[in-house]
Structure I
Amino acid sequence: MNVSIALTATQNGATVANYVKVLHLLKDDEGKVRGAHVQDTLTGEEWDVKASAVVNATGPFTDGIRLMDDPKKEKICVPAAGVHAVLPDHFSPNRMGLIVPKTSDGRVLFFLPWENGTLAGTTDSKSDITMLPTPTKEEVDFIIDEANRYLGKGVTRADVKSAWSGIRPLAKDPRHMDGSTAKISREHVVEVSDSDMVTIAGGKWTTYRRMAQDAIDKLVETVPELKSKASPCKTREVGIIGADRIGEVCNKKFDKITITLRENYNLDKDIAEHLMRNYGTRALQVAELEQSGFLNRKKSEHPRRLHSKY
């Protein structure tokens, strides 16, 4: 999803720079933020990016950028770790899920059929900010213990096929920073600093388009030179790359992509359907990478699975 959104942005005129870190903000003579001094973390190269305005949309790293703008700012971001675990598919019926609205400690837990398994989660606890969050034994044990309260079949650690952790960048009133992260609202907030930097904080994946619209609307409202050029926000009409149903290969039906993948790239039906569901029309480009030697096989060989079920 991250990559698809970034690629969609490039299709609409954006320049995307991955692995680039903001070292400090650039301000004009009036103290307004007008860019950033950045560094390529792979090569060490540094340069200035100048702009008419700056939007801070950095997730759990939100406060780091806000403090660059004003070191006296109160923090508004509360990083919260959420862990998911994958169990065998026999723990969930096909096309049917289960949600527990209130666990033993007041959280929400769900079980959903997902990729030949059962997705179980999620936890909610305060976390340090890190680039690579990892699930703890306690968090995985919590999911197992709660699962055993509601599922007919006993769940053990041996049933956990995989687990991962992510950091939610929850936004909270800086005057009330105590308490459980589970009680913090998942709504987003838009803030404009005295230097006209717009910060979008909080929120979640399911509302990312509304977050984008609110942030851009506030940006246009804040910066006069943008207001004269702006048109209404178009995020509702912009499809993510790969979602288009045009062209001979698609013929307005994504099913045709599955057929093309099987016939032209010698893929099993389930793999072709998986690629189609996840990449849309770009599934053909993914298959092309594989056929061109991405997985180090000869074109005459059958595609190699990385896992027996995937």
Structure II
Amino acid sequence: MDSQLAPLTGARQTMLAWSQVIESFEDIPAPFKNAFEPIWDEKRPFPYTVFAPSIAGLRHKTTEKLLCDHNGSITVWEHNGDHLTVNTYPIEQITDIEVGYILLFSWITISGVTKTGEPASSTIEFNTATTRYFIPFVNKLRPAPIDAIPHVQSTERAKFDYLERQDFKFMNFAIDSLAGDEKVLHTLWQPKMTRPILKLGQRALERTIALAHLAILTDKELIMIQDDERSRENRGVRYGGKWQYIALRHIKTVSLQEQSDKALLLSLTLTPGERPLSFLFAAQQQQSLIQLQDKLEALLG
């Protein structure tokens, strides 16, 4: 049988779904070539570029995307059928970045204001095996990774020790989230929040109103670590999670509002673009939330 017509093995099919670093203009996939050409200067080193092929997502098949770090911006092209869209985000106008994974499915979401002045978000999905290719984009938007002094780093990580008995997964997630010499100023752990909707004898049916999440305020950024609703719960634990990194310079306002059921809503406005974000906490977290708000406002000046 002609090797070109031979059926693909499972391993080969998996590898075709892996993202790859593009190192030359000739290697740019055909649907993106014309759009990429204006930013390509053959007299300069080829910009860091990653192709994310279409993969089977958690709920639907994803689209092909191309990312490029160039001239102080990150550009995301999306190819969907015959349609090609593009968003170029100047680095200083990216308000936050989300990184997440559920088993072999991973993603990053870049949010901010494009060079045309439009608020936008771009999500790039990829196989978890190729996460390393996307780390350079994340590092562009977070505190510079440096070699921190070991005893200082150990002191900061120890601030998450209280989570060991409450949620070991989130403790490890928190430790891994710190970049370089960040100083942890405040943490707030919120277990899953539920609300009873129906009582049947001695049992009550409950509805989840917020999945488990952890707020970490450092001297450089606000980190929100959360479970993802698309992951399955097994014996009270969900696989994977997501991290949202928000540089302090992009937080314009922070406020607390009491909800009808006494829950508290932590609300942020990010700039540029006036992007709203909100996170729900239980009423008993009020004191810690006020402390978080006060510390955050002090950092914002």
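Values in this text are rule-based calculations from the coordinates and carry no lab data. Quantities reported herein were computed from a predicted structural model and do not represent experimental measurements. Cβ atoms are built from the backbone, for glycine too; each structure is taken alone.
List of remarks:
- Taking mean projected area of the Cα convex hull in nm², for residues 72-127 alone as the criterion, the top structure among I, II is I, with the largest value.
- Label whose coordinates, when Rg and Dmax of the Cα atoms in Å is calculated, return 21.5, 75 (choices I, II): II
- At a computed 2.6 (distance in nm of label points 7 Å out along Cα→Cβ at positions 56 and 192), which of I, II: II
- FRET efficiency 1/(1 + (r/R0)^6) of positions 40 and 208 (r between Cβ atoms, R0 = 41 Å, to 0.05) derived as 0.30 - corresponding label from I, II: II
- Label whose coordinates, when helix-only ellipticity at 222 nm (-39500 (n - 2.57) for each DSSP H run of 4 or more, over all residues; to 500) is calculated, return -5000 (choices I, II): II
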